[in-house]
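The numbers here are math on the coordinates, done by the rules we state, and not lab data. For clarity, every value in this text was computed on a predicted model and none was experimentally measured. Cβ atoms are built from the backbone, for glycine too; each structure is taken alone.
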Structure I
Amino acid sequence: MMKNDLHEIGKRVLASQPFSVLLGAELLSLAAGLAVIRVPVTPDVRQQHGHVHGGVLSYAADNALAFAGGSVLGPGVVTSEFKINYLRPAAGDSLVARAGVVHHGRRQAVCRCDIFAASGRSETLCATAQGTIRKVSSSVSPD
C-alpha cells in the first residue's frame, strides 16, 4: 500500500466517525507510524474560562494515537488505555495532534502524541499523551 493510499483510507475512516464529523476533525497526514489530526476551535468546544475543553484535547490525542497505531497494526484497532498531561490552557484557531509509534508488536502499539494550540503559523504545546493501541480480533463479541 502506498503512503497516499493509507492517508485516503484514514480520511474515510475519520469521516465515518460521527463525533469526529461533529467536531470538524481533519486527518492532515497519515503514514506508517505517524498521524496528524486537526480540530478547529469553535465557541462550542470552549469551557467556562474560554479555553478549549480538556475533553476536546483528549479526543484529539486519543484519535491521533489510534490512527498512528493503526497505521502499523492494520485496520480494526482500539485504544486500550491512554494518559494525558495538560500543560497549559489551549486557545487559538485549531488544535493539532501529532502522534507517533514508540514501539509495536503484532497486536499492540505504544504511541505518543503532542497536542498544540495553533494560531496562524504559531503553535503552542498544550498537552502530551501516551497510549496503547490494540488490534481487535474479528471474533470480538459484546459482553
Structure II
Amino acid sequence: MVSVRVNEEIREVAVDGDTPLLWVLRDLLGMTGTKFGCGIAQCGACTVHLDGVAVRSCRLPVGEVGDRSVRTIEGVGATPVGARVQKAWLDLEVIQCGYCQPGQIMAATALLTANPTPDDKAIDAAMAGNICRCGTYVRIRDGIKRAASHG
C-alpha cells in the first residue's frame, strides 16, 4: 500500500511504488482530468502540482511523492489562483479541443502562484513544453494575463 495526499485528502492505493503517479490518479483514484499525452514528460498534458510546483505525473513514481501534497485539475479551483485561472480560461474561451488544457491550467496556476505578475518572458519559460496541438497559445497567454490582472 502507498499513501498519497491528493487534493488535501490522504488516499491509500494498492500499487507498487514505481507506478507513475498519472496512472494512480487516473486508473485507481478515478481522477481522469489529468491526461496522458506522450508518456515521456515532454508534452505537459499530465501536469499536476507537487507542493505547488508543476510536475509531469507520467514519469513521477508514486513512491517518490512521499508526504508531499499533490493537487490535480480536479482540485486546483479550490485555490484562489487556480479559480482565477479557470475563470479567465472560460471568460476568454481559451479552450479549443480541450485535451491539453488541464496541463496548461496547472502550469499557469503554478506560474501565477510563484510570480503573480509575469511578463511575456516569464510566461514563455513557465509554459515551455506544454504543447497545444490546436495552437491556442495566444489565448493561453491572454488567459494568464487576465488571471494575473484580477489578482
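For mean count of other Cβ atoms within 10 Å over residues 33-40, which of I, II scores largest? Walk me through the numbers on the way to the answer.
Working: I: 21.1; II: 16.9.
Biggest value here belongs to I.
I have 6, 23, 22, 14, 11, 12, 9, 3 for P(r) over Cα pairs in 5 Å bins from 0, in percent, for residues 41-80 alone, calculated from one of the structures I, II. Which structure is it?
Checking each candidate, the match is I.
Given a value of 43, 28, 24 for Cα extents along the principal axes in Å, point me to the structure among I, II it was derived from.
II
Ranked by distance in nm of label points 7 Å out along Cα→Cβ at positions 73 and 89, which of I, II sits at the highest value? Don't skip to the answer; put the middle values down first.
On the way: I: 3.6; II: 0.6.
By distance in nm of label points 7 Å out along Cα→Cβ at positions 73 and 89, the leading structure of I, II is I.
When mean count of other Cβ atoms within 10 Å over residues 65-72 is compared over structures I, II, which one is greatest?
Top value of mean count of other Cβ atoms within 10 Å over residues 65-72 goes to structure I.
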